[in-house]
1. Who wins on mean count of other Cβ atoms within 10 Å over residues 103-110 among 1, 2, i.e. which is largest?
2. For FRET efficiency 1/(1 + (r/R0)^6) of positions 143 and 247 (r between Cβ atoms, R0 = 41 Å, to 0.05), which of 1, 2 scores largest?
3. Out of 1, 2, which one gives 18.2 for mean count of other Cβ atoms within 10 Å over residues 159-166 as computed from the coordinates?
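Coordinate-derived values only; no laboratory data. Just so you know, these numbers come straight off a predicted model, no measurement behind them. Cβ atoms are built from the backbone, for glycine too; each structure is taken alone.
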Structure 1
Amino acid sequence: MQKKKSVSINGKIEKFDKNITVESDKSISHRSLLIASQCIGLSNIKNILESDDIRNTIICLKKLGVKILKKNRKYIVYGNGLGSFKKPKNNFLYAGNSGTLARMLFPLLGTQSNIKVKIAGDNSLNKRDMKRIIDPLSKIGCNFYPKNKTTLPLTIEGTDMPLAQKHFEKIGSAQVKSAILLAGLNTPGITQIEVKKNSRNHTENLLKAIKADIKIKKLLKSHLISLRGQKNLFGFNLKIPGDLSSAAPFIILTLLTPNSKLLIKNVSCNKTRIGFVNILKKMNANIEIKNLKKISGESVGNIIIKSSLLRSIKCPKDLVPFTIDEFPLLFIAASIVKGISKFNGINELRHKESDRIKSIEIGLNQIGIKTKSTKDSLTIFGNPNIQIKKTLKINPKEDHRIAIAFFCLGQLLKGRVEIKNFQTVNTSFPKFLYTMKKIGANFEVKKKN
């Protein structure tokens, strides 16, 4: 178990001009390991994110009989092909804080007939709704126990006759889409997904890159993904780029710290991930993406940021699915720029590691920032003159994005901020504080046993 630590901030960050890299993309790290486990032969994956979430993915795969070795910064996955998992000890797997891991293990286990496994997570993950994947996977033939339970711990029993289906993805969830595709890999026939709302496409990109039988067709108001199952896949080589979500706090601090400039190298600039950048540009942000190149179907580039006079925004709904993890940082930015900012169509934020709309409101209201919210929206009344008069105490519990967002607020305002349970940031960005030191962030760390 991790040692608990709190972070105390009492002083604004000063101007900086730096070059940095950020940690590797978490979404691609998960998917590369899980898909490599279903390939035949060796996959060599460089630059995997070594966070708590990814560590749990590696542990789960090893318990399922997948050999994984690390040499320098390269992980070698010895795949045994589709449906090759072995029964784990005690028929139990622990997914920690990772909704991605839990939701992507279920389909891989559910299309194997000889396996029945219980999956549990930490306190936060055990509260998150799994109905969104239970429904499509049950349609394929997977069985979940206890019946009618929609949160972890859950036991999945695999089927020996998975049925190819046409599914309709209406939520805009990359995890749901990926779960159906991973189930489709070991399902005879053609699995189809009609996607009504766009979301991250890392799974599709990697499957295309390793020559899975996958096709994507544009329809009038949606697109159709078709995957022919039970085609052997073979080991691959992959280098994982930096994570835009990890770049996001540094982007916000640069924009809102006068006379500052930052270059972030080799970041994933996938079109389904840069909604955050596009929203900030609409807020008058000076951000450029340069030296774009394609690596295994993913766009990778350098991001150059200069301090800017940001303005309030009415956030376009069509950018929401491409921004979901970065909204807490956008809310922080909106709270200290002049004017009223409105964010609609953000109901998905209520179903993350915490209810992120509520978590942000509680913190902002404590320092005098006025907000209004509904189930699906948040309005923030920005105040560029706000100061933290009493110590702002934040307990993000198990939500790393909330911890990071209020860390950035502490760097941008006069006054004291104390953030408990900051170790939760290790789920996505274990080198967060180390990288923040590089740009001159002010903070103190207190460790507890």
Structure 2
Amino acid sequence: MKETIYIRNARLIDPMGGEDRSVSVLVRDGRIASIETEIPGGHSADETADRVIDATGWLLFPGFADPHVHFRDPGFTEKEDLMTGAAAAAHGGFTTVIMMGNTRPHPDTPGRIADVLARARKTGIRIHTCGNVTYEMAGRELTDFAALKEAGAVLLSDDGLPVLDEDLMEKACTEAAAVGLPISLHEEDPQFIGQAGIHDGAVAAQMGLRGASRESEISMVRRDIGLAERTGAVLTVQHISAKESVELIRQARARGVRIHAEATPHHFTLTEEAVLKHGSNARMNPPLREKEDRLAIIQGIADGTIDMIATDHAPHTREEKAVEFSKAPSGIIGLETALSLVHRELVQSGIMTWREAASRLTKAYEVYGLPGGRVTEGAEADLVLFAPGETWIPNDETLRSKARNTPFLGEKLPGVVKLTVCRGSIVHEDRKAEKEA
């Protein structure tokens, strides 16, 4: 029996439902029983609920959806596993995630997808997975898209590697459109990359490196927009890093091309200078670029050109990152810091309203046809309570991920996820953060 939860005096922000109002919400038997200022029936819900939460001054959202995470399971569970990845997601307010496929073995057969989804059901949150575009992510032979979809794959991706063969990629687009699966694309052409994980700019030059050129991304984005236009496939450009890519997608969407785009909190927060301060904890693919790129990404999020915020949560061990920059793996964790960075960079700055920002954190439900994303009576209760006036510091005590590879480690961040509920069960609860004076 799930406990009954009564959340009173919260500011509900439900972007899909167009809601922004003060409410009290009753959760019973895993579902939202009532949304209103007072519970009808002649008695107070306070007297009957197992848990009563006074959410005065807090925001109530539908559980967020991250369409791009790496839980490293199977194959690399020293970095992260399904349970610790789910705990990190819940701590960040994400009740739904989609795992990428650079695991060992890869999710390129129905059996492998069925295995990881069966284990994921034990985590408490909604974990989905991609299926690979090509076997072993080798870029040579397409997988059986229909079989992967039947097994539960919600999108196709060889994330981490682009499909360089244009003819094969066009065939993939045609077949993906036929079975109704979107393809999520890592857009970096290796011919334009010297040292991966750092922008080919002033900081790389200072370090004596030739980095990853912006053309590595731009060329692939341009090619794949053309493929989407020719085939009618639904494509997502992952973790945009270059201002030119933002403009290409803006123009394509204006023409009606079925293309979506992700941006990560680190790409709209940091620039290449972060590498000088944080070393390998600021190394990721694609790399942090220049101030103009960061501002273009923010503008793209604000005007809807970039319609999804995704973390690209990419855990690595301390030992892997504690080497010289050129030898360290790329990637940082992001699930737990994402909402605070959205708060600081997009909302506190006045660039977006909370309803607009929350829409980018829930858009993946619509793009990938996932259950959830609404706070409405009768629906399963996937909820997030967020206290914007509190602060927290990512460190060994507060982070739930196995990994610590983030440039935001030790930084005071605004806003605390107070409660995360998935399917009516509490999967994260904060009791430590204190309100600002």
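1. 1
2. Structure 2 comes out on top.
3. 2
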